[in-house]
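Visitor: Please find the structures below.
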Structure 1
Amino acid sequence: MAIQEVIKYEGDNDILIYKHPAEDFNTLSQLIVHESQEAVFFSDGQALDSFKAGRYTLETKNIPLISKLRNLVTGGVSPFHTEVYFINLATMMDIPWGTPSQVTVKDPNYGYSYSAGASGSFGLKIIDGRKLLINLVGTEQEMSTANIQKYFKDLIVTRVKNCIAVELSRYSYNEFNQHLNDISENVAGLIRDDIAEYGIQILNFFLSAVNINEDDLIELKNLDNSMAQKAFMKQLYENVLVMDSGARGSTTTFVENGQGEVLLAWENEAFTTLDSYPDEYEMITPSVSILAQPSVAIVDDNAKSNHTEDVCKEYLDYLYSDEAQKLIGENGYRPVKEEILQEFSSKFDLQMKLFTIEDYGGWDEAYKTFFDDGAMFDEIYGD
């Protein structure tokens, strides 16, 4: 094979690792290494002498490892056989990354485990061509930017997936945007040493987005709302001077005994107070409230023993007559018949959104959620 007298690479800048086709050289061959390049001689799986940018005449003194391996004679012209790789010391920026599958993250505020994916970008810079060759070089003639990016992207994503769940678990799901830089730096620190073994420096590693499973996000927002509601209600109850057993007792304490600044009670109690003390109180109606509908029923055993079954039934039927419904409205209670209720639109705020017990799963579920031992009421008022 002909001896190569000039060794250089002036091809596509997109090629990061290029293996020179010639493998036979003389000690007086010229080696030209351009800016942002490094040349590394390679033989039998060993990285030998390397050269930064410049023009070199190969002599035994500047290729000591080759000289020793090939027993080259000092002075004169000595042929030798070896591989030469040119490495483009380029900086590759804005390489996108993303976890190929979601990881499990535990929210520290709610103790809820959810699935999430993460994505961002990073940059790479080759800083040690010898290390890169030892770890990557096979039989390929060359490796492009795309090849290198894919290799390290896959490597980085594998490392990131192992540590991203730990880093994300340090913050609640709605705090990520405030801590993206901290999380990015921590993750970069965890993978930096692994990448450095390849002679590669990782640059500008960024976590730019955390994508939470849609169903999990809904549940987290519900938990968030629940916690905010509990905090508000706890603060509200901390300002309660007297907790009476019923609405009428609360009205008496507030109106007649003069305790407190605000009375939270049923709508009819507010109307009664306004009627009894005109111009002394102001009624504030919230935009949302709960519809209280006390049960009315005939107790069969009692009615039979008292021989009042017919009277009880007549009374029950009368409650839902137009006449009774109007009396109910006049006394500050909302009629259940819609057409009668509309007649009192100037008295009642009919735009108010009213929740019913069914919105809370029925009485059994509501009791379990709010009033059972250790349930929500104990959480906000138990202390």
Structure 2
Amino acid sequence: MRILHIITTVSRLGGAENHLLSLIREQSARGHDIDLVWLKGDGEIAGRYRGAGCRTAVKVPFERPAHAFSAIASLRRRMAEHRYHIVHTHLIKSDVLGGIAARLTRPRPAVVTTKHCDEPVFRILPVGIAHGFLTHIAYDHVISISDRVRAFFERRGYVPKSRSSRVYYGFDRSLYPPSDPQDIRTQFALPDESFLFGIVGRLTEQKNHLFLLPVFAELARAYPEARLMIIGGEGYSPDYRIQVENLIDSLGIGDRTIMTGWREDAYALMGELDCMVLPSAWEGLGVVFIEAISQGVPVIATRTSAVPEVVRDGIDGILVEPGAASELRDAMSAMIEQRDIIQPRTRREGPAYIDNKFSVGNMVEETLAVYREALARRGIDA
């Protein structure tokens, strides 16, 4: 098959970007011809996609709404020139522009989109209706990355059930280098007896750092060994990082808190946490939970979005209600008090659970099955 993937940005590796990287690597290994287009940013990590098997990885600029018509025209020309069998879009801007461009292309390719989350913008009625209309006229099939996301779009009528599937992300532990616990403890001057919590993700309101920090400050007064590592670079606004830093100072926990910034070795750092804690307001699937549990690291997370589809409450970690500060504090206390029970259990059961439920092989085969169904619907031989 000739496949074109379109994604909004390849300037950082978030959940959607990591998923696409794995998908491209495996599709290319199976002999398919893969091209990639991104719309925004400098494409700092575009080389990774080329290395994974893309024939080409190019930018079609869409930095401002005024670029929409030129971006659609450019995408349409590329689709007509290369006569793709499948156009697969990822993230909302790519969904819109890629869907319209494919609808206008002759011969028309089969179009598949992956919904990586049920983010709040889709709950705004005019946005949801417009996106639902586009889905009905432009897409042959919609993949959701969790049962929760699939149910959201089907329930609101944005996606016909007959053209909807759930395909979990695939995760391959072999692609990540193992961590060196002694090196990491030395690097950050952590006492041997410290209990290291970590929050992993971009510095954005979605991840709820400002909610977590006062809870951690209260916990730290009761447990001198508690430390908090904040792993992740700036999100969409530098102001949020400043708010986080100011709150750390005002709470007096600067000596208990480590801000690493963006790290190439985030996966390795995560593997040396005693517990990952992420009280997100919402998530897509929550790839960081998969990454943590795959290394036997227990997690504390909010019972929101598709998180319960990843974190088994009472097995891999503890789920708490969103915004429940006392519940979060109690969960963090339990992680310290019961470390000799919780940590060995997660190390013993977590990796195999992730390998089985979030298999890369399953992800690729299920995605290719969707492609074949979409091609058959459109009467395209590939």
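Values in this text are rule-based calculations from the coordinates and carry no lab data. All figures in this text were calculated on a predicted structure; none of them were measured in a lab. Cβ atoms are built from the backbone, for glycine too; each structure is taken alone.
Visitor: Out of 1, 2, which has the highest value for mean count of other Cβ atoms within 10 Å over residues 146-153?
Guide: The maximum falls on structure 2.
Visitor: Given that Cα Rg over 2.2 N^0.38 Å, derived from a single structure, equals 1.92, which label among 1, 2 identifies that structure?
Guide: 1
Visitor: Let me ask you something else. Work out which structure the value 5.1 belongs to, where distance in nm of label points 7 Å out along Cα→Cβ at positions 74 and 218 was derived from one of 1, 2.
Guide: Of the structures listed, the value fits 2.
Visitor: Using helix-only ellipticity at 222 nm (-39500 (n - 2.57) for each DSSP H run of 4 or more, over all residues; to 500) as the calculated read-out, with -11000 as its value, let me know the right label among 1, 2.
Guide: Source structure: 1.
Visitor: Moving to a separate point now. For mean count of other Cβ atoms within 10 Å over residues 90-97, find whichever of 1, 2 sits highest and give me its label.
Guide: Max of mean count of other Cβ atoms within 10 Å over residues 90-97: 2.
Visitor: Okay, moving on. I have -0.64 for log10 I(q)/I(0) by the Debye sum over Cα atoms at q = 0.09 Å⁻¹, for residues 130-305 alone, calculated from one of the structures 1, 2. Which structure is it?
Guide: Checking each candidate, the match is 1.
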